[in-house]
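Following this line, the structures themselves.
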Structure P
Amino acid sequence: SSSETITITVVAAPVNHAPVLATIGAKSVIESNTLSFTISATDADNDPLTYSATGLPSGATFTAATRTFAWTPATGTAGSYNVTFRVQDSGGLNDSEIVTIEVEEQVVVPTQGMVAYWGMNDAADTPWITDSGNMGLHGIAAQNSALLTTAGTVGSAITFNGTSDYISCGYFAAWFPGAWSVSAWVKCDDIATPTLISFGGLKSSVRLQNNGKGPILHMGDSNYRYFSASAWTTLKDGQWHHVVFTMPGTAQNSIESAAMYVDGVAVNASTTLATGPQNAKGSVFLGNIHATGSQYFSGAMDEVLLYNRVLTAQEIQTLFAAGQ
């Protein structure tokens, strides 16, 4: 008998591996702001990859060639949106991720009656405190050392040492014909009588004092209003808090309707005296009663706004929300 040897070669077909989409993760954006990011993927076989996105919200785009998503959500579109991003190789295998995009409502700061806005985002190498509202009402920092900044509620904030730091903002009487409001974010150290703002002196000022009586809005020799001492207990915890004081006019009894808010909530008044005339308003100082005063603010201050009218409770809530 005879035999024959046959050699059979078996060639295994290559195994295609699915591409792997790099984790994208949840995203967030504020209305009228732009969210843009690029996605990527890897493929063990080095196959050509195709990228796509489905469920795009109105106005959003995804450019496959650059793998880039871009969207500027319009006002009124706050909410949650799910977009599916997918990568596929030439063999039809794919990977995908559903990405949740949270659109936050844009908070619009009230501008009616605004006479000054100090965002406190100034560089440490300048004494100027820029009027962020573009009204030209810049402040000058009078400090015992270089201007010091820290993280604020929006951007950066200016620190005050409690012994010699204050900001001189010029003579603003013409901008306050009657009613006024002051809004600020503060991070307070626990000292006796820190001044938030003054209009030229002790008896024309707002002081966040810790003297057992509570914060005071002081507008004359016998014209002032104290607010609950519990407000200082809240303010001195070393955290950021939003404070607002409103003054409804120049009449002697206007002080009886003056108000204070902490973190958007009205603070009860404790003592009011309206037996003397109001002081005439003069130069504005932040962090001290005047250039040679002794009731310095200690801590940090951010987003200081002055208005020539009384802010409404809703507007105060808006300002509080804007800084959170």
Structure Q
Amino acid sequence: DSVRKVSQHTQTSRHGSWPRQSPSWVSSAPTTLSKMAPSTDSRLWLATQVLDYGWMLTVAGIIYALYSGRTKYSPVDSAVVCLGQGAASVAVLYFRERVNFALLRGRLPPSKQQSALKSLGYIFQTYAMSMSSFWLSYQRDLIYFTAPSVTLAFWSEVFVPFFALLLLRDVFFLGPLHRLLHSKRWYHLHKLHHEVRKDAQSLHAFHIDAVDLIIENVGAPFLVFCGQYMLGLPVGMHWFTPVLLTFHDAALHSVNPYSVMYFNPLLDWLFHPNVTHQLHHALNRGYYMFVPYHHVLRASREADCAKYNSVFETDFSFS
């Protein structure tokens, strides 16, 4: 009953002008969940890892085919290429989520069964704004391509800016500003994104107001470029870096709680950002940063996973 009350509260505040206050998520009685065999969830986890690495390699292959061995595209040609690679990336994210629905059949709550295509207009808007930003960055040599290699230098070239983007976005933008956007005064700027509640899935990352998109995402790349300049490093990032960030933000909203986020086995074992961001949408409060830093503590990690199962009435094993 306590879980049902939380669900009813989140649904009634869905169309409100700002998130209403409600009691904290603490059940007076423990929730009994059906137990799936741990080996079943282990297979689901492993299948998700293999598939997500495969999806990422698919997008990386598209980027490689478009840019490898080529001189820099002209402004017109690069605009066409950017639009094409963006459309291909959105298609990959869509089919990835359809595969997740098939993979998790019978395990997902009814709230996850709604189609994300109702957000098609916002998907197009965010896609157009993102690719315009990438096109401009490419024209100014702030995004570039070099042939991949199995070396620490290439890994650092791609992943160090990726992790820097995640940290800087959390610390300087999501931490203070995302919390502010949930206040009564500013919620109107963020309300659109929270039309998505328990039904969140990958492409709902694109269901966002243009102003909200800029507030939360533009600042971190600027800080990365400033940091590179101050350290005397080449200013810019490899094409694979924004690809990783796009995949991360989509996976954050995915129906699959085992989604790969960091493409680093240790970090993907330690942190469960999909779990916390799904809770953020379901409860419309808390978990304002995308990286759940508190998951370094096992008790905090397990508490969030238990809360996820209770709120969504699922029985996923995260151990």
Structure R
Amino acid sequence: MINKKNLWAITDGSSGMISQVIGLSKYLSNNISQKKIEVKWPWSKLQPGILPPFSNKIFNSDFLDNYPPEIVVSCGRKSVYASLYLKKILKKDLISIHIQNPKIKTSNFDFVITPNHDDISGENVLCSVGALNHITNESVKTANKMFDVPKEKKIVAVLLGGENNHYSFSKEILIDLINRINNLNKKERIYYFLFISSRRTPKYCVQLIHQYCEGEFYVWDNNDPNPYLYAIKIADFFILTSDTISMISEASSTGKPIFIFHLPYKRKSARFESFHREFRDRGITMPFDNNLYPISYEPLNESKRIAGILNTRILNRIND
């Protein structure tokens, strides 16, 4: 049975990539080992390519142990090298699955999982709506209580990203968002706001929120534990910045209304444009225009859907 196979979930340790590999892997096997891969310079800076003859020397540790994987689920640029190396050593004894655009030929892997907005196709390519993630109804329902909220208020989770290669994020932009939230609150004093940051969110945001936000609110101070999952659990509405595909995809697993605060572009991205267009067309998100209202859509669980296709294809391959 595939669910007993030794599966390695390989990433560079970033939370977004871990969410994707674990989200998919838990539907493929109950025998999962997480592996954090560190690649030596210059391969740590280079785009993935052909493995050098001494390929086992480009990693900071020899991660191939006495119990080699039967399935590898990798995500991200650095883990491409690890997947290629393991396939070179284990050959047909390994099923390699890569999440995200590997930036090399997809034929280097048994399966490649990419979101629709990456616009990649191939016989071994499966496409998802948004990014895969580990959020499910079950995980949300069991999230531990982290703080008290007013019972009579509607809970609005404001999930903040930050600057990236395509979007700007500044003090002025955050103050603009806070002012829009203040305007919303003046119209209807029925909301309680939860401000939750991510790893790219500037540290100054906590102070600015305390300084400018006029409504009732909670703001996470970036100290553990992270209340993110609890915020998803209790939220009635979401407001998210447009830079964070992963958090928007995770929020879409709830079926709750999602409103997008669009950050200004530093340079246009066809990939982000395609993502936001798809989610708007599916009725999952709406632009945040200082109003909140009900939105109805079918909650996404793309990790489970994609895993179901993979399970069938892998079993067919094993039985051939």
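Here are some notes:
- With distance in nm of label points 7 Å out along Cα→Cβ at positions 148 and 260 derived as 1.0, matching label from P, Q, R: Q
- semi-axes √(5λ) of the Cα gyration tensor in Å, for residues 76-195 alone from the coordinates reads 45, 21, 14; which among P, Q, R: P
- For helix-only ellipticity at 222 nm (-39500 (n - 2.57) for each DSSP H run of 4 or more, over all residues; to 500) computed as -1500, the structure of P, Q, R it came from: P
- Here distance in nm of label points 7 Å out along Cα→Cβ at positions 140 and 252 was derived from just one of the structures P, Q, R, and that gives 2.3; the source is Q.
- Computed over structures P, Q, R, percent of Cα pairs over 31 Å apart reaches its largest value in P.
None of the figures in this text is laboratory data; all of them are computed from the coordinates on show. In this text the structure is predicted, and so the values were computed from the model without any measurement. Cβ atoms are built from the backbone, for glycine too; each structure is taken alone.
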